[in-house]
Structure I
Amino acid sequence: MIDYSRIITVEPGKRSGQPCIRGMRITVYDVLDYLAAGDTPEDILEHFPMLTKEDVQACLSYK
C-alpha cells in the first residue's frame, strides 16, 4: 500500500483546499476525473509529465 500522506497535500489557499499532488495545482479529483472518463494512467502521465506513476496510484488510494 502506498503512503499517500507524503504525496497528497492539502493547503487551504490552493485549489480551495482540495487535496493536491505534491503541492502542485493538480488535484486528486482531476486525476480521478480523467480516469473516470476512460484515460489510462499512461494517458495521464503523458498529459501531465510532472506526475509519476506513484502519484496516480496515490490518487486511487486516497480516502
Structure II
Amino acid sequence: MKHTFQVQGMTCGHCEMAVKKALLRLDPEAKVDIDRAHNQVAVESEASHEALAHAMAEEGYAVA
C-alpha cells in the first residue's frame, strides 16, 4: 500500500536519512521516496499509515 505524508523539519540530507532509517526499521521491505523540497515522504509498505507516521514522529518530525 502506498502512503504519502507531509513532513515538516527535514532540512538536510541527514534529516532525510533519519526519516528513511526510521521507516525501514519498521518495515525493512518498504520503498521510501523523499522530496525534501516539497516536504513529502512517499512510502510503499504493508505497515499501517499510523505506524509509519508514528515512526517519523518518534524521530522528531512533524507529520501531517
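Values quoted throughout were computed directly from the atomic coordinates according to the rules given, and no laboratory measurement underlies them. Since the model is a prediction, treat every value here as computed from it, not as a measurement. Cβ atoms are built from the backbone, for glycine too; each structure is taken alone.
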Q: Could you tell me which structure in I, II was used to calculate relative contact order in percent (Cα under 8 Å, 6 or more apart) as 35?
A: I
Q.
One of I, II was used to compute Rg and Dmax of the Cα atoms in Å, and the result was 10.1, 27. Which label is that?
A. II
Q) The value 0.70 for FRET efficiency 1/(1 + (r/R0)^6) of positions 17 and 49 (r between Cβ atoms, R0 = 25 Å, to 0.05) was derived from one model only; which of I, II is it? A) II
